[in-house]
Structure 1
Amino acid sequence: MNLGVDKMKGRPQIVLDIAGVLLSNMSLTCWKDMSEETNLSAESLKVHFAGIKRKLWTGMMREEEFWQSLKEMYPELSISRAKDILYHSIVPLPAAQYLERWSESADIHLLSNHCKEWIEPNLSRLSSFTKSITISNQVGLCKPEIEIYQRVETFLVAGEEVLFIDDQEKNLHSAKLLGWETLLADKEGDWVNEVESLLI
């Protein structure tokens, strides 16, 4: 995981993914909890979500339309209960507590493929330490499309080193094309130590 670079100089620009990096990803457990009181399988709910995720992430499908699509396909599913389960499944990961310290020596920017409504309850704390937040369903673009990285680039301080952190390898390539350093966020959270060594 070592980046092969020394401690970052100047005022580094740190661009972090949100889901899987700062907040938990929606897991199969989330879909299992939704299906508990119905005859549905968690896998069928997960497959349904996977089929429309890109539309949701790019804003082509509004959040309320997502819930409507679930209700139409699975009438027995309680949407209010499903919403509660989903919102409560998205919680801060340990790395989120480092943002305040990192923001003292770097500018923090967030870039996420997500539905803003789902992560909004956690955004107020995260935004306290960030210079910009770009969420895919708000801008009509999603990773790994290079255009969304270029949009984030307009918020970065020119000439400073940039480090992009994401939990999916496929999302790192576009950042590399822009000359950014990249770091894959491992599930164990060891990547946090790497950032610490680069900044502190």
Structure 2
Amino acid sequence: MLGECNEHGYYRGEKCPICGEEGKFVMNDWEVRKLSGTMIGILRHFPEQFDVEMDEKGWVEMGAMADAIKRRRADFHWLRIKHIKAIAETDEKGRYQVEGKKIRATYAHTIDIDLSDLPPADTNVLFYPVTEEEVDIVLEQGLFPIDRNKVHLSGSVEKALEAGRIRTENPVILRIDAAKAMEDGVIILKAGKDVYIADEIDAKYLSRYE
């Protein structure tokens, strides 16, 4: 469930995690999953399918997006801006950024978006999962985008393992010397709570994490 606490704002779960009070009902779990999936699709991959206008930095008007979703999803006839904000503010991965009446996704795009205004990486070391078969190739050639517009890096070994297990049971973790890379002029940006993005990472900054 997604609820709203009068004192602490939106939250996921039955009760406010800060004060323990039962807040006002906003959406059930099914609605949260469906709306979140639709929002991510629009903001990362196919705004044109919903006739949503997006600027070069990925921003869209929340009101326009709410209206577009309602036109195509009859089960969301009740949708308002507050529901979109509630999804964004409680997203555990930090996939959204809200400014005023606008919203955007901050990583995992397959459409061309200028994200250069995101903050720089705030850590010296980052991590990336590969399969055993890919290790030697990546250590020799470096990291390049595959199915997204950017290379996506993790801020912890645990998150890298989690991401890697989507593709393979036993991912190999590579260590990225982010401090040295940024010192050399490589732009690495913080795009989520534990997600960092770059255009590419040269092999000289990579090593196998042991």
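Quick note: the coordinates plus some simple rules give every number you see, no bench work behind them. Values in this document were obtained by computation on a predicted structure and should not be read as measured data. Cβ atoms are built from the backbone, for glycine too; each structure is taken alone.
For which of the structures 1, 2 does the calculation of distance in nm of label points 7 Å out along Cα→Cβ at positions 8 and 136 return 5.3? This figure was derived from 2. Looking across 1, 2, the calculation of distance in nm of label points 7 Å out along Cα→Cβ at positions 88 and 120 that yields 2.0 traces back to 1.
Which of 1, 2 yields 3.1 for distance in nm of label points 7 Å out along Cα→Cβ at positions 96 and 176, as computed? Kindly include the intermediate steps, with their values, before the conclusion.
Details: 1: 3.1; 2: 2.6.
Answer by label: 1.
For mean count of other Cβ atoms within 10 Å over residues 24-31, the highest value in the series 1, 2 is held by structure 1.
Taking relative contact order in percent (Cα under 8 Å, 6 or more apart) as the criterion, which structure among 1, 2 has the greatest value?
Numbers: 1: 32; 2: 17.
That would be structure 1.
Which of 1, 2 yields -8000 for helix-only ellipticity at 222 nm (-39500 (n - 2.57) for each DSSP H run of 4 or more, over all residues; to 500), as computed? Computed on structure 2.
Could you tell me which structure in 1, 2 was used to calculate distance in nm of label points 7 Å out along Cα→Cβ at positions 80 and 104 as 4.6?
Considering all the candidates, the number was obtained from 1.
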